[in-house]
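Some structures to go through are shown next.
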Structure I
Amino acid sequence: MDRIILASASPRRKQLLEWAEIPFDLMPSDADEWIPEGMPVSKIPVFLASQKAAIIRKQVAGGKIILAADTIVVLDRQMLGKPQDRADAIRMLSLLSGQVHEVITGVALTNAKKEILFAETTRVRFHSLTQTGIEHYVDTYKPYDKAGAYAIQEWIGVTGIHSIDGDFYNVMGLPVSRVLQELKNF
């Protein structure tokens, strides 16, 4: 497989591509995460991934494939982005406690001639979380760069998640298996 360009600064996406043995170069996108007013929540991740890829596509010559992604957490049709601070992270995890939510990752695979856009959705159910547990997680792991204020591969995922329906790695930030299938189609 030819080297692709990962248009992301996410250490989790980098790690997942390394685990999948997909050769890549890192070129983080500085796309503005502006969302058009009235856009359905389910469409936001693909829109943002496409915007990130478009920025890098302008900078790269030739047929190099660019991979960009964006992950959101959705609870009761409301998007939970990255928390602004400790209080916001605690608020988000308190909302997720005992509930089922969706993690949606939008993916853009593109080069100068072609673009493949898709979204992958995973449903996650949390056990009821204690206030002490939530505060411990936020204070220890500082999940301020994570949608929904958590990472499934950290303590809160190990101790607090009851079940998932869908791709585990999607919750980490990239549905790697689907990306591999789409790269074959590219």
Structure II
Amino acid sequence: MSGRIRGFAFNPARQFAAAKDDSLSDAFKYYTPLLAILGAILSIVAAIAASKIVSMLGLSGFAMMEGLPELGKIIPLLGVGTFVVTIVLGILAALYIAVWLHIWVYLLGGRKGLRQTTKAVLYGATPCLILGWLAPVNVLVAPIWSILLVIAGLIELHELSPGRSIIAVILAILVPVIVCVIAIKPLVSVFL
């Protein structure tokens, strides 16, 4: 596993070439444990942060309503909830991104199938999964690195040109952003 992580992170062309015949099951067997590790780390961080805040504010014995447990006693549930939400959203997001990206890949000539696009997304997520618990890195470095890995995956797995792979990824990112800006603009003008 660590060899594959290093391969996707630092030598993606070779690693994606080696993964060309991987099944979706193989890709999920790679992605899911890394997602679970990220979920475990995030749940620990969330529980510790909540514990510190509750303690700092002196709310450990405070109950929101009569009959509910005190805040200090429900912090472990926050950790469990964070873990479950990370796993569920991580899998759903990867599938959504793969399908959405595949539309653009297909329109730009990628004919190797949704399976290859999904593998590019799952394997390309490596930096976000490994560094996702480091907030500054996950906001700046990991997403860009992952995008570059997905592009490398599309080049290798779909045998698309670098230009077409880049355009597919840019369209997959920009179209939702533009739609959101157009949808939000009338709402902003109402409040300003």
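Annotations for the structure displayed:
- Largest in relative contact order in percent (Cα under 8 Å, 6 or more apart) among the labelled structures I, II is structure II.
- Once distance in nm of label points 7 Å out along Cα→Cβ at positions 21 and 149 is computed for every structure in I, II, the highest value turns out to be that of I.
- Comparison of I, II by Rg/Rh (Cα atoms, Kirkwood Rh) - largest value held by: II
- Among I, II, structure where helix-only ellipticity at 222 nm (-39500 (n - 2.57) for each DSSP H run of 4 or more, over all residues; to 500) as derived comes to -10000: I
A short reminder: the numbers here are calculations on the coordinates, not readings from a lab. Every value quoted in this text rests on a predicted model; they were computed, and no experiment measured them. Cβ atoms are built from the backbone, for glycine too; each structure is taken alone.
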